[in-house]
Structure I
Amino acid sequence: MRDQGRLVEWFDEKGYGFIQPNDAFKDRVFLHIKDFARPGPRPIVGCALEYLVILDERGRYRAQQVTYLKASQVIEHKAAPTKSQQKQTWTPMKIGILVYIGFMVIASLAKWLPPYSLLFVSLMNALSYWLYAQDKEAAQLGNRRVPEQTLHIVDALGGWCAGWYAQQKLRHKTQKQPFRQIYFCTIAFHILLICWLISPLNVFY
């Protein structure tokens, strides 16, 4: 699939940089100088580009068959919502997270859950956000990535709230499939785990 964007970061001595798609909701795309369709002037930050998007062996979005665009060829997309607009938007996911947090607090105070359950889930959320941030940085720099299995395990153990927040704030893993399907499966698994912990079937507590 071909897309359009602007070069937002370029390391000329290393010959690579990053494109921000015109659709502000999409993740940045890695670009190497050899990925241009034909020789031309050295890229500069701000230039408009058209490119084919692929997922490379490192799991990052990469531009291929890149060409320069004239101003008349640029297709504008709607801008990302402002912070004030984002705060006013109550999505089902945000409501679900608030309900979940409220329930966990009540269940812990009422001692429906094993001791330190709330603390454990809080630590998992902190770890989840940190791992997503590390994976995002590694994707941009071309370093070793955080295994997706690790992200899923931490989310399944309670870190899914921060995992969702990291995906939105960092614009990371928001489009990649099947990662998103598995992520929602980890939420379902965690909810089932909580239901089991507070049910009579839990013989360990």
Structure II
Amino acid sequence: MTPIRHNHSDADPVLDAARDCVLAVGVRRTTLTDIARRAGVSRMTIYRRWPDVRSLVGDLMTREWVAVAEDAMPPADDTRPVRERIVDGLVAGAAAFRAHPLFHKILDVDPELLLPYVLDRRGASQEALLAILAAGLDEGHRDKSVRAGNTDLQARSLLLVVQSFTLSLRTMTDETDPELSEAAFLDELRTLLERTLTP
């Protein structure tokens, strides 16, 4: 399965500065002035690209989340059936998202930023993740390791499942019980995905 590269992981001093600011104080307390100062650019340079902090943070989240997803996907020279690689990539991606410092900060301090993408509309990050999934599923249909079906429906359904595990897992875990630990739930996610995709 060949990952699609979206170039969101490329270094960008403004996005890097925004990441540092958000990690330090959260989104609500970050200003474009703070970001400009940290990036070593003028506020007008930033205003030419982003009208406000939220739009800038939206692009930052897209860069970070797509990089996590791409890094989680097994390499192109992996010779296993595509289904196995998709499942491995999705489980590794869910774990990596949950460990990501920016994801943690937003979930802990500014969770309302994520609500529109859960309740109302798809964002650029989700569209990019769907493209990665659809490319993998098409390959899986060709090697017959993924059950036949509508690629877009399968990709969107997989993203719904993984998104719920990623965003809501801490509401279900009990770290005092090994059978309800985060690792146990990720194993269960693997089982769900494997059974969903097997022909």
Structure III
Amino acid sequence: MGWLFMPFTSMGGHKTAKSYLDAQLTYENTLEDGTKRGLRVLASSCPGNRTYYAAAQEIVDGIAGNVFAVVCLVRWNPRSRDGHQFGYKDMTENMGPCEADCPAAILDLLSPTEHEYALDWRARCRANLAHRARKLADGDRIRLPEPVTFTDGNVAQEFVVCKRGRRLVLRDPQNGCFYRISRLMTRAWVVVPVTKIHKTLFA
């Protein structure tokens, strides 16, 4: 499915992308044979009105069935001049979305699957969760899997972690300059062990 855009006034009174999409994914339809089919959102997340993740359960004649993941790309622009203040593009995990930051609480609700793309997406989500769970301390030295080229032309692979309140910056130990790397906590860096020299006192 492609993108669907609308003004806030067309959101049926919903104030956030999450509440609107929760409502869109919770429904029941009666088919020609009398069967009632629908969906129910068990859990969802859309921090910052950005990417929406949900565990949606199939309901057939009132009986709960398979639970799968829904991912919606979200565009939220209150200052839009053309009136397209809210837009979304929906897909299921079977489409193998590039976005893979689904919370663990939603992943834990999903039914087992054998779909290749869904399995790959779930694995990427779990890997990102594991990466973000890592901790960095002020003064840690990390090494990225590949060198990074910055806008000033500097190329570096190892950095010293410097915490500035809640902010985290990286210092290149070779030139002393400070840098920021996007999505650092989801990258496959490793902490470089620091060799400590113990001084021995002789009598």
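Values quoted throughout were computed directly from the atomic coordinates according to the rules given, and no laboratory measurement underlies them. Remember, it's a predicted structure, so these values are computed and weren't measured experimentally. Cβ atoms are built from the backbone, for glycine too; each structure is taken alone.
List of remarks:
- When distance in nm of label points 7 Å out along Cα→Cβ at positions 23 and 167 is computed for each of I, II, III, the one that comes out at 1.6 is I.
- Each of I, II, III could give helix-only ellipticity at 222 nm (-39500 (n - 2.57) for each DSSP H run of 4 or more, over all residues; to 500), but the derived value -4000 comes from III.
- Answer label among I, II, III for the case where mean projected area of the Cα convex hull in nm², calculated from the coordinates, equals 13.7: I
- Distance in nm of label points 7 Å out along Cα→Cβ at positions 135 and 151 from the coordinates reads 3.4; which among I, II, III: III
- Entry that produces 2.9 once distance in nm of label points 7 Å out along Cα→Cβ at positions 15 and 143 is calculated, selected from I, II, III: II
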